[in-house]
Structure 1
Amino acid sequence: MKQILQHLGNGSTEVADVPCPSAGHGQLLIRTSKSLISAGTERMLVDFGKANPLEKARQQPDKVRQVLDKIKTDGLLPTVESVRNKLDQPLPLGYCNVGRVLEVGQGVFDFEVGDRVASNGRHAEVVAVPRNLCARVPDSVSDDAAAFVVMGAIALQGIRLAQPTLGEAVVVTGLGLIGQIAVQLLRANGCRVLGIDRDPARLELARQFGAEVALVGDGADPVAAAVQFSRGRGVDAVIVTAATKSSEPMHQAALMCRTRGRIVLVGVTGLELSRDDFYQKELSFQVSCSYGPGRYDRDYEEKGQDYPIGFVRWTEQRNFEAVLDMMADGRLNVEPLISHRFAIGRAADAYAVVGGSEPSLGIVLEYAAAERADTAVRAQAVPVASARASAVAGASPKVGFIGAGNYATAVLIPAFRATGATLSAVVSSAGVTAVHAGRKFGFINASTDPATVLAPGAADAVVIATRHDSHARYVVAGLEAGLHVFVEKPLCLTLDELGDIEAAYRRQAEAGKAPILMVGFNRRFAPHVKRIKQALTQVSGPRTFVMTVNAGRLPAEHWTQDPAVGGGRIVGEACHFIDLLRFLAASALISADIRSMADQTRDTASITLTFADGSLGTIHYLANGSKAFPKERLEVFAGGRVLQLDNFRVLRGVGWPGIRTMRLWRQDKGQGSGAAAFVEAIRKGAPSPIPFDELLEVSRWTLDVAGRA
């Protein structure tokens, strides 16, 4: 299928062939008929992409500070690579979509195949959208009009926050798409409306919708116009729908308002506010969050958990429905807002208009009716160096990837490509990241269907780099398909899942297929850790390990903190360090305990480990430190000697003959060596680089301590 992608690195817009998504749990699969370009939001993305690196940095000073902190801790080269990788990933555009339902996902009972729905789906021929972000379109509402529903919901939410009442005087500053819709909705609410803009054509359009208007610029004084409009009393409310870096619209809004007036920011402006402007009149100011209650709430949007109507009358979906009702009875007319129409194949022309090649307002993209697209497309291959290709000819295992997110594309896929393995297929749920990875790294196929990798003959091994809650399912599927499996940590989220994995592995082993199952516990493969392991052979007796992890805070709503999806950070990341100490101790774990700080996430904790040989380990996993401080430090005490490893860059020995300070120009946590060890074991038919019983042991103890956090 075709989908519009924006490349933030250079600002180019592309109509790409992308594999068709499938309807996940709680989702609708929709064949798009029309979509609407959000001129303000999408123009900002295009302009950001076209900006040079210095201009990008000026636009995002918070990101610059994060980059500087990362340079201090991880070094310059890894930071540069991380930034380049982020900017290199294409961004799917669009969030105003209308089409017909092709498929209904599990758990959806209030929509049917064939329903015409409006949603926040992307600019793509087929989209998969959670049910709470979809609304059924009345028969009397055209597809053209329904494409404006999301923009209408944004305007409506801003109005709800302003709480206008019949007869009040309200100003709308900025008469783009959202502003024009806001004018109509306020008029339908019985308000007197003054529209303010610097474009005479937009002012005339607002006048046709029943607003009085005032020009900005050319010596015009919008504040004076608003005072006159309010009969000298000051307006009751101002809704700012403008897009500008200037703070002037906010200053003017405060001057226009009566005492205890309300100001709601729906657009994007500067926010250098004057306290006196707000203090003297006791003004209320609020920023509107997109389509309404539920926005950015994973439970509502992704899991489909609706808010009780008795407590939250208007949600995102109910705002969609309200806008459609207004369209159906003629109180909201968006047809005059359409300035351009383009077929999806002419997206480059459409975005040239968005960029300012000619005046525009509502730009509608049109899609040809077609059957459901294929779930796999051929990805453009990146040429492979002939020397490497000849070196592994006839001996390269075929490796497929399920998951193509940031970590996969920045770390795992490059590590596996460096081994000379043949990259057979890459799968992602939405398809965009799979196509990007396919082009960049030379995969044969990109797909949204895991069967592309798991089918007989498709691959010799599968790398699983999806969200944590799917790891166990794909591990079992890979083993049952007769594949070697490399899964990014954690192995699973529950003991039941661990039992399923063990059973699947034992069945294959008993059948003589001897699969290699490896978890991405890369720290044990780092060059510094190998040196520590070698040094420990020089001493006998128990050792003491202290691992300090300055993990940094993640908000409670982050997916990794969700016990059902990410498992929490102890399961999702602290497992790395339990495995590392188990590897260095070379002795079985016999007990583990945890003490966590009593906060919402419980991801600031100390874990104590006891090993069969008497060795002790302590892992301080801390989420309450500064990101400017190095993330990881390992200290080893043994035989009157000490080893100290700082952030996988510098290893020092104290009282340790023969150990000189070992420095690396760049951080190396062992991802490349771990991938190489996995591929080499497949080539040679050798045992797994990490014994299966150790994987089970580390996973069991991790799940045990996490359950007691």
Structure 2
Amino acid sequence: MTATRQTTPLPFRPGRAPVHLPPLARYLPRLPEGAAAAWLKETLPPGGWVIDPFGASPQLAVEAARAGYRILVAANNPIARFLIEMAAAPPSPENLKAALAELAAAKRAGEEQERIEPHLRALYLTACDECGREIEARAFVWEKDAKAPAARIYRCPHCGRAGEYPATPDDIQRAARFAVAGPHRARALERVAPAGDENRPHAEEALDAYIPRAVYALFTLINKLASLPLQAEARRNLAALLLAACDRASALWPVGGRSRPKQLSVAPRFREHNLWLALEEAIPLWGSGAAPVPLSIWPEPPPETGGICLYEGPLRDLAADLGRVPLEAVVSALPRPNQAFWTLSALWSGWLWGRTALGAFAAVLRRRRYDWAWHTTALADALTHLAANLPEGAPFFGLVTESEQGFDLAALLAAELAGFSLQGYALRPASGQSQYLWRRGPARDPTQTPGENPRIVRAAALETLRQRGQPGHYLHLQAAAVQSLARNRTLLLAAMDAADLYNETRSTLEFGLTFQHGFLRFEGKENSLEAGQWWPREPGEAAAPLADRLEKSLVQYLLDQPGQTLETIDAALCAAFPGIDTPPADSLRALLDSYAEPDANGRFSLRGADAPKTRRADLDELRSLLVQLGQSLGYQTEESEQAVRWRDDQPPEDWHFRVNASALLGELAGNPPAADKRFLVHPGGRARLLLHKLGRDPRLRQQIETDGWRFLTFRLVRRLGQTQNLTRAALAGMLDLDPLAEEATQLALF
């Protein structure tokens, strides 16, 4: 028998949006705050040992420690380790300012009179177009491969003029003073890969992500840091500020585009930031004001009350010693390939601490291609070292941020290859968040007979969609299919390495999820599996649409527990709808916009107009109005509990009005009443929710259109009832003025 269902659906832990973005946030996993801690608290008693095998998220490590757990973190990237150390013991803004003041007051090398700060600021001087005074530019705008800046961005402190303006001849002349092959560039290369080092050509290529003036400014600062007689804490704080400046100095800051780089490629138009301002602006990033957590370096353990134990190296080097601690669980933000961050981390580590700080991590300079098949191999290798040192049944909570088909499939296959069995999953594809729960399982022999795999994929996907009751994203089908293949023992194919398994599984999924095999795909794209939504050609007995079930549940929740925050409501609905039924975040917002209103503290309660007693009175009133209106127009009328019908024999006419206080559409679609004209009469406050549902569910939208349903607001019916001498011809024209649209548009019609 084919296994398709999740044995224990995993509730999605939504957490909350971070209030404070950490330094280098554009390279780090975008984790919701509290998600990892929530899972840990529900799974393990405080004081237990958990491990993060990748160390990709400082937030996760600190969060686990604050929740009372001892978390062992393996971090091979020196920059990732530094971020964890700083997050565990964040400096105060005052100490950061004091450290920067010491640097600002230092004299330039060989220049006894000139301080560092005015010298660096002078690099970015320009003239205000309005008042002509000399001021600092916040940034210059460059075209890729250009020899001079094209524009500057400034705000004049004298006249207030602000914006982007063409570069002046003086701006171009200042930028031209910095040579491509100067002593500061030589110093930048020497700190990472000296002449003759095998990594030298790759370091030179990476350094091309910096224009000459940026290299000069950075190494003026870095050289001075190395020579200043500073206390250890002040040196660490200045290194943190300089690390932020190293990032701001690169040409990976596109103008008006995406600023989460994955590849080390210069944008067509990019910003050259003022690096002294970058140092000042980094102070609130590092000085968050958060309380510190205990941090120790392996093998010294943190206290039983919780803390971080940091291993400085790759997991494979730690694996043999993992038996020293009683690991109970794994929790990790899985890393995604990021050539930009990993290559820049090698540069920054060498610049700040010397090339000995790189160690084996220097190898990232040589790698340029990171595809998903390679990533499957890399993840599987690390997790195999981990699994061999965990007790059977140990849980592994994996968070995938910026999820996509390749990333999620690599994670799913790598875990299975390493000996972890997928227990449950909860996905929010539109939010880029996937959460997976694995358990360390017994070894499983690979199969030689994958011939049944397309059938297994098809069965798992069909069952998933039927349970949801509405079209689903490809990531839902992929997770269900991989889980089912694993349980049917046909996923791990004999004599196949991780990269080949990735390619084979992807092909199997593509073949199994086709029209020929029983699937419709709405709004898809030929070159992307993730575009559009999937639905069975023959759904059979499907559940009620998830959107309708969510609507009923939210209304009941607001009745039972008024005055809750969005965070609390989200967590409650995710717990009530786990696994494949995880509520999409935008659907929750649409439901709250329709049914609830927040108080001054952001706590939601059901709108007074949607109280059950009020809505029952509305429904009685609207049905009565429709009866009276039909009779005044000469129709024969019939009234039932939910609908009003108008009929006439000469000429034959049959009108059906379904009066609803909700936006439940699933019960209407595919089962239209026998009538010439069909109307859903709804409160005006449901318009946006109805539009949201029809926009999210193309199958439902298609069926509603096919069945001929039109939409009328309560407000219009009431106005029709007040219209004197209304005729049938006039009625038709007025109905055309009330399409399903945003409420503000409807209000403007009359």
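Read-outs: derived from the displayed coordinates by stated rules, not from any lab. Owing to the predicted nature of the structure, the values given are computational and were not obtained by experimental measurement. Cβ atoms are built from the backbone, for glycine too; each structure is taken alone.
Identify the structure, out of 1, 2, from whose coordinates helix-only ellipticity at 222 nm (-39500 (n - 2.57) for each DSSP H run of 4 or more, over all residues; to 500) was calculated to give -12500.
Details: 1: -9500; 2: -12500.
Of the structures listed, the value fits 2.
Could you tell me which structure in 1, 2 was used to calculate distance in nm of label points 7 Å out along Cα→Cβ at positions 36 and 484 as 3.3? Label of the originating structure: 2.
If we compute distance in nm of label points 7 Å out along Cα→Cβ at positions 116 and 436 for structures 1, 2, which one ends up with the highest value? Going through 1, 2 one by one, distance in nm of label points 7 Å out along Cα→Cβ at positions 116 and 436 is largest in 2. Taking mean count of other Cβ atoms within 10 Å over residues 268-275 as the criterion, the top structure among 1, 2 is 2, with the largest value.
For which of 1, 2 does Cα extents along the principal axes in Å, calculated from the coordinates, equal 103, 75, 48?
Numbers: 1: 90, 58, 51; 2: 103, 75, 48.
Matching structure: 2.
When distance in nm of label points 7 Å out along Cα→Cβ at positions 164 and 684 is worked out for each of 1, 2, structure 1 gives the greatest result. Taking FRET efficiency 1/(1 + (r/R0)^6) of positions 308 and 428 (r between Cβ atoms, R0 = 25 Å, to 0.05) as the measure, the highest value among 1, 2 is held by 2.
Given structures 1, 2, which gives the highest value for distance in nm of label points 7 Å out along Cα→Cβ at positions 468 and 692? Each step should come with its number before you reach the end.
Numbers: 1: 2.5; 2: 1.7.
Top value of distance in nm of label points 7 Å out along Cα→Cβ at positions 468 and 692, among 1, 2, belongs to structure 1.
Given that distance in nm of label points 7 Å out along Cα→Cβ at positions 292 and 620, derived from a single structure, equals 6.8, which label among 1, 2 identifies that structure?
Values: 1: 5.0; 2: 6.8.
Attributed to the structure labelled 2.
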